[in-house]
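Heads up, there are several structures right after this.
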Structure 1
Amino acid sequence: MKIKNYLLVALASITLIYSCSKDKTLQAPVPILSQTIPDVTVNLKQSHAFTVSTINNDAFTSEWKLDGKVVGSEANYTFTPTTSGTYVLVYTATNAAGVFTYSYKITVPVPVIGATPTSSKYISKVFEYLPAP
């Protein structure tokens with residue numbers, strides 16, 4: 001009977017030791033950005049893709065803000081400027097453990113039209129507009 005009790009206690013102890021494990025602690029998101037340089041230059045009407053991935057497959061929500069306005073909530077965002085200027089794109093990843101934020105400064109230069117062999121440095125035609133009678 002004593003051996004049976006010892007075996008029962010040993011089995012219970014082994015079961016208790018191996019069944020208790022630490023819970024996985026949730027960590028703040030650690031996304032991998034495709035573009036890690038904060039200063040980006042994009043030509044007018046040309047697209048530039050920003051993508052985010054993760055190493056450890058932890059779930060988090062994504063948010064893209066362009067000049068303070070939410071423009072996306074996916075892991076990918078494509079920026080296509082319609083006017084020249086300077087823009088601020090902010091990416092935010094959030095989960096229960098914390099927040100990750102990264103900012104981009106996007107410069108869209110004014111397009112320059114180059115001279116051609118038929119170009120003239122003088123005005124070739126002047127239009128005159130008069131107000132309606």
Structure 2
Amino acid sequence: MTKVRRLGVPTPVLYDVDPVLHTLTFEHVDGLPVKDILLRFGLDGVNEERLNDIATQIGNAIGKLHDGGLVHGDLTMSNMMIKNSNNQLVLIDFGLSFTSTIPEDKAVDLYVLERALISMHSSRGDVVRRLNRYSSCFH
């Protein structure tokens with residue numbers, strides 16, 4: 001998490017590690033998973049401009065991760081949140097993350113993201129089409 005934050009990718013702050021209870025205490029992120037926001041497209045002020053902003057933030061965050069030699073390992077829409085206070089993307093759940101400079105590892109990360117977007121397509125018809133224009137951010 002420290003390396004991710006040093007790369008400029010927003011993550012929750014890790015406050016405590018308890019080796020006895022085997023727990024981690026993180027900052028609470030007051031916001032919604034990207035999945036919930038995408039499902040609300042056309043409702044509650046979720047318009048094309050907001051989707052464009054979210055897609056850009058996702059592309060920038062993943063680019064920073066991969067340029068820094070990190071692979072998230074589980075890039076789903078549920079592991080990305082948008083803060084209510086400033087609409088900033090926050091990546092969460094780095095439990096499957098690892099360090100790698102191998103292009104194939106980064107490609108698998110992007111494949112998981114693509115699958116997550118396609119699953120959104122089945123539940124919300126135009127999400128993938130709207131986010132697809134940002135595919136250049138993910139490569």
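Looking at structures 1, 2, which one was helix-only ellipticity at 222 nm (-39500 (n - 2.57) for each DSSP H run of 4 or more, over all residues; to 500) calculated from, given that it came out as -4500? Comparing all candidates, it corresponds to 1. If distance in nm of label points 7 Å out along Cα→Cβ at positions 45 and 109 is calculated from each of 1, 2, which structure is the one that comes out at 3.2? Answer for the origin of the read-out: 2. Mean count of other Cβ atoms within 10 Å over residues 29-36 was computed and gave 13.8; which structure, 1, 2, did it come from? Source structure: 1. Out of 1, 2, choose the structure whose coordinates give distance in nm of label points 7 Å out along Cα→Cβ at positions 69 and 85 equal to 3.3 when calculated. Working through the options, I get structure 2. Look at FRET efficiency 1/(1 + (r/R0)^6) of positions 13 and 61 (r between Cβ atoms, R0 = 41 Å, to 0.05) for each of 1, 2: the largest one is in 2.
Can you say which of 1, 2 returns 0.00 when FRET efficiency 1/(1 + (r/R0)^6) of positions 5 and 37 (r between Cβ atoms, R0 = 35 Å, to 0.05) is computed? Source structure for this number: 1.
Only the coordinates and a few stated rules stand behind these numbers; no lab work does. Predicted model, so just to flag it, every value in this text is computed and none were measured. Cβ atoms are built from the backbone, for glycine too; each structure is taken alone.
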